[in-house]
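Computed from the coordinates by the stated procedures, all read-outs in this text should not be read as laboratory data. Computed from a predicted structure; not experimentally measured. Cβ atoms are built from the backbone, for glycine too; each structure is taken alone.
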Structure 1
Amino acid sequence: MQGIAVLPQGLEKEGAKELIALGAKSVKTLRRSVAFEADMACFYRFHLQARLPFRLLRELVRFQCNNPESLYFAVQSALDWEHWLHPSMSFRVDVSGRCNGLTHSHFTALQVKNALVDLQRSIWSKRSDIDLEEPDLCLHLHLNNSGAVLSLASSVRSLHKRGYRPAMGVAPLKENIAAGLMRITGWDGSLPLVDPLCGSGTLLIEAVSNALKLAPGLKHSFLFEGWADFDRNLWQEEKNRAKSMECSEKRLPLIIGCEKDPEIAIQAKTNIAAAGLQKVIKIQNSCFTRLSLPIQQGLIVCNPPYGNRIGLEEELKLLYADLGSFLKKNASGWQFWLLNGNRELSNSIKMKASRRFPVSNGGIDCRWLQYLVH
């Protein structure tokens, strides 16, 4: 099958690497997405083990359309809808892009809906309900001037939601973005890992979960379990395979998060416990200046405030300056990775970054900066 993985902007290359490692073929990086080919087993595997996608779309058909009427009839003939969409099933339609003659996404989605319910009425004299929250089938139509692509979305909610994070800080880092950032560092669980401004603990949780090969999708259900060609035995085989790869007994070095705010420190501990990692990740409720680093050199990662949403900029300059001083005094020989959305603040660290990776975090243009502490 042909498919699309929707990814965080800036992490497309890492997303492509992840899908290739899981068996994807003909992978092509696009803006905020990756196109791929996969068989059904591989498609199921993505949902269990891939950490970076927001959504996964399975392409059904491509067709030409340039006005509401041509779209209407193209949708009706696109698939054996008697097999895929019985009136007992609910559905929703999402639209992205535009083309000549179809420029309003809401109207376009309504036309797709009308085509399907009219077809249902002609076959069964009844129609499906529209359900925006919990549909049985989620259709996605993408338009451009070369035509239309009709796909099935395998989930309604974003795949970045792992389920371990009931407690979140003021400006939480999405789980899949944290996973992608940690992939860039190359941390594999062999060196100590420290987050001196850990917030709700997402960077540490994603890093450790990946190192232990904990499949993020094992506890979730997906819309493809209700698709007409769902292969229950193959799905169970992939679930068993994902479980067998987990190495939860693997011994890891010291992994510490530091959080000054008592309430946020409790949130981090709650999230870590929900992820089943409370024996591995330790949270210290104090200012990072009181943190004692492990003797063995390792990685320090953090996502401090940028001043866009939380924190006053002058106060944050002092925070960044204190962080730089702490690192130079205590972390010589360590790698330091900083996610920063404010160049003035990162300058306050008074260290020169050796590598920079552009990435979007919640619509903020950020840089994932690597420093080699001397």
Structure 2
Amino acid sequence: MTPSQVVILLSILLGIQPITTDLYLASLPAIGRELGASMAQLQLTLTALLLSFGLSQLVWGPISDRVGRRPVVLWGLGLYSLAGAMSVMSIHIHMLIVCRALQGMAMGAVVMAARAIVRDLYPPQEGAKVMSKGLSGLGVFALASPVLGGWLASVGGWTWALAALACFGLLAWLHAWLNLQETLPLERRITSGPWVSPRQWLGIVGHRGFQAFALQSSCAYGVLFTYLATSPFVFIQKMGLTGLGYGSLLACSSLSYLSGTFFCRWLLRRQALHRAAAWAGLISFTGAWLGVAGAALLTPTWWSLAVPIMIMIFAHGIHQPIGQSASIAPFPREAGTASALNGFAMMVAAFVMGQWLGMRFDGSIDLLVNGLAFWGSALAIVCWTGVQRHGRL
């Protein structure tokens, strides 16, 4: 595959995650009305997706280290499309939750394999740059998804948004079938021992560099999840934005993220990975506490919340290329398993936050602001301590 083919492929495979989460967010209030779902049940459509996404990677990762990346990607995209078609036919919220969990399981195969492909093809510093290009493509998908989701929700209802996910899965499967070549040669595959080795997992989890960068990517994902899980209710129900207006707000967030991935590449041409992470931690910390100060000193409006959020999402575009690629870098023969464990760590952070929000969130602004402050502060601590000590690859 040429470098441009790799970037396009990574953009599609990584982009499946924001499409799956963002495209249906504007439909959540309508799903609640039509299926008679409570706010906790609506939150579960997202947390079940992310929980199965994280858990499934623990299976897909070791499998991909044995059979290669291409079969896992094709299996994952096929299951994703099937689950998407089933979700359109949901007549009860519980059926929709199950379908979303199946989509998360399939998404785990696709995203895990994409991260492993980067490690198969590139050394650490170059891998972070390539990952940032793939995540720039993800940003384009994330930019279009909320606007398209808001339009689909207003024109055809929530079923149209879910049907669009199934169509995307089919198109992605076709593209992978035609263009994805195997990146893990036979001589680098793990062919002996148990399929899932606890000793192998412990070796990866016990690595200090993995711990530091996995914590970085997990805390960064905590920022994103808190924003996605609470913002529909804060901005639509509390502040009166329309579905299309909220979709436009998410599109602006995606544009901020996209800008962050470009800045990440600029930064990596001048700084080592651990130094670039320190700058990203400073930006996250600044955005988080600007939000707290704004909520305390001003009468909250949509823009007084949006500006600090945009700063944090900009930093997210730096954190994720570094954290996702650098956490896998020390494990060239076990890139799939390391990618899976990193992805699992991110989803644990999201699931814990989702459970906490499901129990406490009532649409108030304070939980959104305080949640972002928590994750922004945690990010700064991780990037300024653990990454600086153990992240010199």
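Distance in nm of label points 7 Å out along Cα→Cβ at positions 39 and 191 was computed and gave 3.9; which structure, 1, 2, did it come from?
The correct label is 1.
1, 2: which one has relative contact order in percent (Cα under 8 Å, 6 or more apart), as calculated, at 15? Display every interim value, and only then the final one.
Values: 1: 15; 2: 28.
Derived from 1, not from the others.
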Worksheet item: Comparing structures 1, 2 by distance in nm of label points 7 Å out along Cα→Cβ at positions 47 and 327, which one has the largest value?
Response: 1
Discussion item. If you rank structures 1, 2 by Rg/Rh (Cα atoms, Kirkwood Rh), which sits at the top with the largest value?
Written reply: 1
Item to complete: Could you figure out which one of 1, 2 the value -28500 for helix-only ellipticity at 222 nm (-39500 (n - 2.57) for each DSSP H run of 4 or more, over all residues; to 500) was computed from?
Response: 2
Practice prompt. Check the numbers for mean count of other Cβ atoms within 10 Å over residues 103-110 across 1, 2 and tell me which is largest.
Written response: 2
